[in-house]
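Listed next: structures, encoded as structure tokens.
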Structure P
């Protein structure tokens, strides 16, 4: 069974509970190796990539889902994006060395947001995620508990080569008092809490689920591939120059033959000479919003 960079969905036949398992190997390695990230930043970015992939599997949408943390000091940015086809990319920015014991304070002073940008002009959704417990996983659990009133648990393990996640969630239709089996939910959580980090990081989903839920009927659906894919383009790079403004762009070109726009996600470079710049600003296009992530 090929479980390389895949997401599996499953349900429990005798409980109103659904689940997901995701492992990112190649996509995770590609994203974290785009920049010289220290180990802790790689781990945090891996967790964000797992979270955004799982959220994209829960939400029915066509567009782009973003999980983003913006900080005020050492940890400036953690950003992971995934679309409805599980095309994934991510980015981190930090200012100086961060110790693991500092993370709680750093996350509490910043802001974590879940954003859904639908295709074709649909309504944009944005939800704030409060920092809870000691991890990104616990904060996402808190978001579902307080904002969506849906019991959710998430286990994540990130190592040097992969990022793996397991999620359990009460089905929305099972939230009514007549259908929601609280004892069943707690039973499944108790079983899942026995998983070790090594098991989560190494076992394939079928073996893992059979080992955890020996006496449960679990229906596993066909996996879907997850791929790294950046949607940068010449047009988006031109928009970046429009945001910068003609005066500043021409100042940059003053002692240069060309100006280079580098994609923060994949490090691809787009070059523009004086003729290119003149054509860009002659179109009279209004720059896109500078708050939009490209």
Structure Q
């Protein structure tokens, strides 16, 4: 999915390109991605509306209109991406909004896991995961003490904790792996088994990894629909050498997700039952 560093980059671009633009037409190419929580079809609801702002909330993109009664929320999930097109559209187009200036905002999703919600403004309870968002890991509020307080309540694995958007804003699969590698913590370590030193390293890793990723993507300015990942240390680097110790990076299955880690730098502290592919 587009993760927070991607969203931090392209959401301001969407805001600048869409602000003040009127929707001339709407087309839903892949109906499975659409969720409407108000009466009407997409064209009836959206045509004629003027974009006021586009903002990020965790892994959601919030579109506000000058009409305060309506909101559109997009959860890109695994493969959702945006671009602007004037004529030729990509084959994986899921929904399009043609603007009065003849540009077309395209939402791409080749696996159709993402969702486009049309709802009453502020009715975030109809969108799973949107209403309750955790502490911003790049804010002043995210201190080592704040992390320790959150961790004290957890009885799950550290990687699961990192990806809980109701606790932390916000990590997905890629950056959860990067944080745990940076902190030298095995992905299946139980949170309640983390020492004070572990939590200090985890806090430092979370802030360092997220800030570096945000800054790197901002500096490199990829295409709007490009997912930039080539600078990551362990994610999708199965069988490659660990850049820290030279060990071999492994891939494992954890709670239905792939995770990448260095077994030398991130040793197991208990029998995890982890399934790994050497």
Structure R
């Protein structure tokens, strides 16, 4: 099963490099990466060029100029560039465990989307993670993480659960099965039917609103919280905005209440304004 992996980023080439090394050792090899870049400076493009050569990953770099937080628009552009029928979403600060894509591919079912989670690392632990730790997989070992500053917690069960334990935990978790941009997947046809991300939305819950529209279209969520594993690297977040969070929540509640199936501010409108996938893609010749 071929996958398109959409990775969002903004001016964080150091974090993105660690994430891409994680994809270089995936057990599921049939995939492309589409980097959804919301206006990064040239360092990100240079990093992607180098990673194509050093890792042989197939990477498309979809960039738009920096005009404030426009993550939903760049994600819609990235979706237009995605060539696979099934799309995995994640962020440029989330390193995937080597079986991450294998889990999404194995658990994919028609009429469903998958909802994962992440293990959030504190800053000292995040800074300790290096290339060799990613390639060897030891940065996913609980003892290594604790030795480098991760507090012990029941939340770390994501890192240690066996396949059979993960199935049980996914079924029993009280956490709502929302669409999460850091770890989610869906069929491209279902995403297009909902018209992609709502470009009116700024930071805070914009991914979850898309999940509501998927649900309104009859697409059911499935947890992969305890088996599709990423570790989330800590970093500064100057874009945090409580006002936009409240506005996004109000919009999401209206979408739930009115059972809205499609946004009028999504992919179709982007295409109507003349956007075409061939306009800004840089495609690697390497095999994914």
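Read-outs throughout are calculated quantities, based only on the coordinates presented, and are distinct from any laboratory measurement. Values in this document were obtained by computation on a predicted structure and should not be read as measured data. Cβ atoms are built from the backbone, for glycine too; each structure is taken alone.
So semi-axes √(5λ) of the Cα gyration tensor in Å, for residues 22-125 alone, computed for just one structure, reads 22, 18, 16; which one of P, Q, R is that?
Working: P: 25, 16, 10; Q: 19, 17, 13; R: 22, 18, 16.
So the calculation was done on R.
Taking distance in nm of label points 7 Å out along Cα→Cβ at positions 62 and 230 as the quantity of interest, name the structure among P, Q, R where it is greatest. Please list the in-between numbers first.
Numbers: P: 2.7; Q: 3.5; R: 1.5.
Answer by largest value of distance in nm of label points 7 Å out along Cα→Cβ at positions 62 and 230: Q.
Can you say which of P, Q, R returns 14.8 when mean count of other Cβ atoms within 10 Å over residues 30-37 is computed? Don't jump to the answer; show the numbers that get you there.
Working: P: 17.6; Q: 14.8; R: 24.2.
So the calculation was done on Q.
So if we calculate relative contact order in percent (Cα under 8 Å, 6 or more apart) for every structure here (P, Q, R), which label has the highest result? Intermediate results must be reported in sequence, preceding the final value.
Working: P: 22; Q: 16; R: 27.
Once relative contact order in percent (Cα under 8 Å, 6 or more apart) is tallied for P, Q, R, the winner is R.
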